[in-house]
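Please go over the structures that come below.
Since every read-out is calculated from the coordinates, none of them should be taken as a lab result. Just so you know, these numbers come straight off a predicted model, no measurement behind them. Cβ atoms are built from the backbone, for glycine too; each structure is taken alone.
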Structure 1
Amino acid sequence: MAGFFSSSLTARIVGRVTLCVVTLWLVAAGLAAIVIDEELGEAFDSGLQETARRNLPLAVEFIMNRPNGSGMTELPALLDHDRHDGEDNGPGDSGEYLLYQMRNAQGEVLLQTHDAGQVAFPAPLEAGFWQDNMFRYYTETAISSTLFLQVAEPLAHRREATFESAVAVLLPVIVLVPAIIVAIWLSVRAGLKPVARLHNEIDLRGSGNLDPIAIEHIPVELARMGRAVNTLLVRLRAALNAERSFASNSAHELRTPIASALAQTQQLLSEMAPDNIHRARAQRVEQSLGRLRRLSEKLLQWSRAEAGIGKSDQYHNLDAIVDMVVEDIRRSNRFGDRIDVMRNGVALWAAIDPDAFGICVGNLLENALMHGDADQAVSLRVEGPDTLIVENAGPTVPDNILVRLTHRFERHGKHPESSGLGLSIVSAIIGQAGGQLELISPRHRMMDGFMARLTLPGKRNGPAVE
């Protein structure tokens, strides 16, 4: 989960936005609690003041009408059921919100509520508000400051009211946080859809597709990225075109002098006596020139493959291409008659350029003939309308080498004619066409050998092969 939140852009945005929203909400709730505390304090002070002023005439009248020497009079508890226990623990023990005491100028208590306690309030005998650690007091004077009515309110009551108000503000945060996360997640996912579309467009680009990315209908921030990618694609197209042009032109320019040198060498060999001491060297020159000619042909094939010759919008019957390639290899006399062609009664059909398909088949057969067991035949099987398999006997290819054989100039074995380009050419062409090249070693149901399965793009049932 930690890895997901560290790697997912959506999760990062959701987490940060949620954190900011919750933090700001908590700050707002804290400020609201401060304001509520101040407003409630003013409201409670106003209530204390109003209560004292309303009750002062009644208390004065009660004091003036009672007999002299009556001492302190205690009013009965207003809410007996609110008492916590039978003990007198001090003012406000029964839970009454407001406590009263009427005192004279000497500070003696003349009249008080039941919960006011056994001692006088610590508030001074002065008109106005006063506060200690437990109560908020308000004092109102009467009869030329000879009588003082003091009303006390427990601070716990105020704190409770402030706490409940703050909780009422904070409670939506706790309840709505999951909803906020879901809403932000959905909004971010919807907002990032253009990013996904841009990613898909970039993912489709490669050596076979360097078309510019459409940036007309994407957000401004992504449009800048799209323009940068398009600039990079232009530079990449130029670099690839220069590389292909160099390889193609070089190989093409080399073909004529190589062919001329090969012809001259063959003419020289034909004129030499069989026992000439230089004949063996001339034969080695002929072999080297032959390899150089084939290498130039591979470079031309690779250049064409990189240019995207494999694509085709039409289906083609490829059986004749297979027969033609096999016949060309047999006539070259390089490998003898070692190719067995087997068909399962179906024609080979695919949406691939026939010339490009011929290059693929030729390279697969040459690879099998060069690296396979020279004493055993190479098998070419058409297993369906879109599947062709070439396999040969020989040593098993290790997995770490097998996965690299489609790279350019990657080879396994020491055959002198191997250029390391054949399988990379096949992989490039079949990939552009939409097919797949699969390399397997050892062969199925065998302990050795090598097998290349070519899955062609598209399926179409052609006529049965007679």
Structure 2
Amino acid sequence: MAGITGIGSGMDIDGIVGALVTAEKAPKEAQLTRLETANTTKISALGTLRTALSSFQTALKDLNDIKLFENRSAKSSNTDLLTATAGKTAQSGTYSVKVEQLATGSKTATKALEGDFTTSAAGTLTVKVGSGEGINVDIEKGASLTQVKDALNAALKDSGVSANLLTDPSTGKTRLVMSSSNTGAGKDVSISASDGLKAFVIDTENTIDAEDDDAAGKSGVLERAQNAKFSIDGLALESATNKVEGAIPDVTLDLVAADKEKTITVKVAQDQDGVTANIKKFVTAYNNLINTTNSLTRVTKVGDDGIPLTGGLVGDSSVRSILSGIQNELVSVGGADGVRVLSDLGITTQKDGTLAIDDKKLKTALESNFDAVGSFFTGEVGLMSRLNNRVDGFNQTGGILAQRVSGLEATSADIKAQREKLALRVESLTARLYSQFNAMDTMVAQLSNTSSWLETTLSSLPGVVKKSAK
């Protein structure tokens, strides 16, 4: 029985069986371990390669976009006063802008009322912004100033107009103040009222002047709505809002603050910054791919014994094919006059295979040959499409690399099945050896017993002289 040392024979059956089983199992187990390690390493290496290729393809797609080269940028020299954006039809140019005043909404107020004022009758208040359509607000009889304010805010919540109450501590009297975010001249907030609610009328023809002795008894404008006033290249202009559209074709100016003494320069041009960022993203993705393939195919000697440490894809034909295809396209001539190879943009190959950018030369190329740069990179025959065609067959769903991973995963499943079979075979061998050795042990015990019986029997026969001790 397993785990019991031979009683009859005195043999170490556990040790003998263990040694025989190990001798039988070890070669196959070592073989499966080597195969499993190599298989797992390749699956991981292919996954790393596919990730680098996916990042590379994403960079190719982003740069292979004609809209990127159609975009225009608008830069302000003082973003504390003005910001700008440009559409793709904006014409290049430089403009001098001054902001004299911002567009604002109005503040208007009712006459001063007693703090405990309540309405004497039910009725309707009609609120208007400038000459716009009025909004009717129903007010109940006996409503307090706070209830009137709340009713107005509920009805006006989507209009850009809000109501508040301001109280003069010296008199205890309160005004209903209307504030509007609707900017532009002529957009002051007025209130008309039905009989019984005349106390809430606001007449925008009046201006409340704190110096006026009768100011408390008047309704009117505290702050008038006004247009933004600004100039472009010396031409005085106005806008009802601080978001100015149409003054410069397909350019939007956002007025942030006013300072008529300061001149702001707005430069409209091709979106060179956006293009530069995507070119750098492409170079970074390519360099990452090169560094990744180098690490996956590198053989390094380590230690005094010189045992090599190898990457997961040393000697791999797919890696060689991918890199060869990419590098052939990088040196191919294409595009239009002025930009036919990457070196025309200041992009060159280094000793380690990566790319480097001469920022000054790239900027010069974009300033002098912007459209030619677009033609070089984009379109069906542009560099980005050609590079993508070289790698897509390898990295696409169901492509060469995906099929290889599937094959390796099938091998992993087969290794697992072989391990299970080995375990069953070892279990069967162990049981058989224990059975055989235990049978032998039992036989040895029986023979030993028989030998002892015979010796005792023979020694008791007549004529047998026993040896005596000297």
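Brief remarks follow.
- For 161, 75, 42 (Cα extents along the principal axes in Å, calculated) the corresponding structure among 1, 2: 2
- Value -18000, calculated as helix-only ellipticity at 222 nm (-39500 (n - 2.57) for each DSSP H run of 4 or more, over all residues; to 500), assigned to which of 1, 2: 1
- When relative contact order in percent (Cα under 8 Å, 6 or more apart) is worked out for each of 1, 2, structure 2 gives the greatest result.
- Structure with the greatest value (metric distance in nm of label points 7 Å out along Cα→Cβ at positions 51 and 147, set 1, 2): 2
- When FRET efficiency 1/(1 + (r/R0)^6) of positions 27 and 219 (r between Cβ atoms, R0 = 30 Å, to 0.05) is calculated for each of structures 1, 2, structure 1 gives the greatest result.
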